[in-house]
Structure I
Amino acid sequence: MKLTPICENHLYSKAYSKGKRALTSALAVYVLPDYHSKRLAKARPDGKVTNRIGLTVSTKLGGAVVRSRVRRILREGLYALEKKKAIKVGFLVVIAARSSSVNLKSCDIEKHLDIAFKKLDMYSAQ
């Protein structure tokens, strides 16, 4: 399942300033309700409401190869978590990698995302 990206910079800024935040040693996760999710669902072929995801990795973490690797691992950890648990939809979710995430595997990132999503109450009751 392909993630729907956050494409506009102002949405990252809104998520940082107005969204709820959960911190772990490897990640900072920001969540904000997406008021355009229903409009965007109409444009999708399947008509489903989804989360828009933004991944940020600072240049402080390393060069382009390191940052791309961290982004791939973040994405893979999120895919694995979505397969296991039902995550609420209709939100802007920004995941910012911290310095300790450089040495982690996708299963470790999945655990950190699980902790952060529990703190943010992002699991739907099913």
Structure II
Amino acid sequence: MAFTRILTNICSDNLPRSRDFYVSLLGFEINYDSDWYVQLKCPGNPELEFGIIARHHALVPPAYQTAPTGMYVTFVVPDVDAVFAKAQSLGLSILQEPKNEFYGQRRFLLADPDGCLIDICSPWSEAEK
């Protein structure tokens, strides 16, 4: 099996609010913006895309129009502490402050405006303890 593209899409109750959350916190650029779907792209790598669709749009099956549970989205960034500082300056609700995890990532957790768990992390090594 070969893929030409893999795109994560999440559902939102308020597209402008969700769009602005990801643009402000992570620096995404807007690739497409409509009343039912927003597509964001990474400024340094336009192949990395993230989509947000209106939760109650006809393309989303009714059984999947509920708030997210049992999943989370991870964004690996060069400097997790810088993004954490940005999240604090934006007044976002942090679920877990930055912490070095046993598997070699330093991460913090927060929820996006629609309740999706967001994991923001950077690699770390024992030398950085």
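A few remarks follow.
- For relative contact order in percent (Cα under 8 Å, 6 or more apart) computed as 21, the structure of I, II it came from: II
- If helix-only ellipticity at 222 nm (-39500 (n - 2.57) for each DSSP H run of 4 or more, over all residues; to 500) is computed and equals -5000, the structure in I, II: II
- FRET efficiency 1/(1 + (r/R0)^6) of positions 3 and 115 (r between Cβ atoms, R0 = 35 Å, to 0.05) - structure with the largest value, from I, II: I
- Source structure of the calculated read-out (Rg/Rh (Cα atoms, Kirkwood Rh), for residues 11-58 alone, 1.05) within I, II: I.
- Computed over structures I, II, distance in nm of label points 7 Å out along Cα→Cβ at positions 43 and 83 reaches its largest value in I.
- If percent of Cα pairs over 16 Å apart is computed and equals 65, the structure in I, II: II
- Which entry (I, II) yields the derived value 3.4 for distance in nm of label points 7 Å out along Cα→Cβ at positions 51 and 99: II
- Which entry (I, II) yields the derived value 2.1 for distance in nm of label points 7 Å out along Cα→Cβ at positions 67 and 91: II
Every number here is computed from the coordinates shown, using simple stated rules; none is lab data. The shown structure was predicted, so the numbers you read here are calculated from the model rather than taken from an experiment. Cβ atoms are built from the backbone, for glycine too; each structure is taken alone.
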